[in-house]
Structure 1
Amino acid sequence: MKKTAGKKTGTFILTLNQGALRNWIAGGETNTLGITSILNYNINHKKGKCTWNNYFDLAFGFQNASSFGGFRKTDDRIDITSKYGYQFSKQWYTAFLANFNTQALAGYAYTDSGKTKISNLLTPGKILLSAGIDFRPDTHFSLFASPLTTRWILKNDKDFFPLISLV
């Protein structure tokens, strides 16, 4: 039995920002406060001729400005990709890729007259499945080409139903 090789790498970023302006001009804000976090994480396995690569991209952020009257979401991302490959020559693999992305909280469009919900958890949610060929000349580069791909768009929030509007 061949040895399993695995590698885990990741980056976490947390950003806090604050701003205060005196005698600010139109278009600026007197006070701002924001927080943003980003997590990128990779888990990669190789055993014999099989590879399995997983990528997690998560982000979340809020900002408060003196004109907002509260915090507003600035970033909200859940993006997960998994790719399984089987090596058939030195640098070539047959591969299957799956991707899922959505957001965690409701998103709004803001106007002078109020706010309108435009998105939510799994609204939209996207699932992508794809089969193809993966070119890997080394451990740091991968080029995936897929002639077969399907994508589903999910809509789970009842505020966005019915699916078809007859107006």
Structure 2
Amino acid sequence: MSPIEKYFNAEKFESLLFVLVGLAAIAASIYFLIKIKQPFYTGMVFPLIGIALIQIIVGSTVYFRSPKDISRVNQIVQTNKSAINSEEIPRMQVVMKNFVMYRLIEIALIIIGIILYFYFQPQPLWKGIGLGLSIQSSFMLLLDYFAESRGKAYLLFLQSL
């Protein structure tokens, strides 16, 4: 398997994890709303569903785009290697810069979640919002960490061509 296929297939696999985490968060939210019906768990529903929608949309987009990306980059390598420098490397540089922004946002959301959880101790709804925000943002941070690591390796490969 070429480094191009390896990178995009790993992206495709991780995008399934994004979708599964999102679906699990929605399932948990439905359970909280239908079965538990307590303010703490109701509070968790808001960030769980909100971030789950992002996870499902982003995960689905990457999943369905990956095979096209493999074909596109393989075609560039086979027919016009100079386009690597003008197309794929700049695209990946933007992707890598976006990971920095995502990481800062995810860390900020984790911190906000922790603050909400501890500051609103006597108010279970806000405490639940804080915990849900921290959990979902932590999943996003973890999955983006692995994606960023793969992206760095892929960018180094592209620069070596």
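Each reported figure results from applying straightforward, stated rules to the coordinates on display, with no laboratory input. Not measured: the values here are computed from a predicted model. Cβ atoms are built from the backbone, for glycine too; each structure is taken alone.
Using P(r) over Cα pairs in 10 Å bins from 0, in percent as the calculated read-out, with 11, 33, 27, 16, 9, 3, 0 as its value, let me know the right label among 1, 2.
On the way: 1: 9, 25, 26, 20, 14, 6, 1, 0; 2: 11, 33, 27, 16, 9, 3, 0.
Answer for the origin of the read-out: 2.
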Checklist line | Which of 1, 2 yields 14 [relative contact order in percent (Cα under 8 Å, 6 or more apart), calculated] | finding: 1
Check: Out of 1, 2, which one gives -31500 for helix-only ellipticity at 222 nm (-39500 (n - 2.57) for each DSSP H run of 4 or more, over all residues; to 500) as computed from the coordinates?
Finding: 2
Notebook entry, point to check: Here distance in nm of label points 7 Å out along Cα→Cβ at positions 28 and 52 was calculated and came to 5.4; which of the structures 1, 2 was it taken from?
Noted result: 1
Checklist line | Structure (1, 2) behind the derived value 21.1, 64 of Rg and Dmax of the Cα atoms in Å, for residues 68-131 alone | finding: 2
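Hey, FRET efficiency 1/(1 + (r/R0)^6) of positions 44 and 92 (r between Cβ atoms, R0 = 35 Å, to 0.05) derived from one of 1, 2 reads 1.00; which structure? Display every interim value, and only then the final one.
Details: 1: 1.00; 2: 0.45.
Of the structures listed, the value fits 1.
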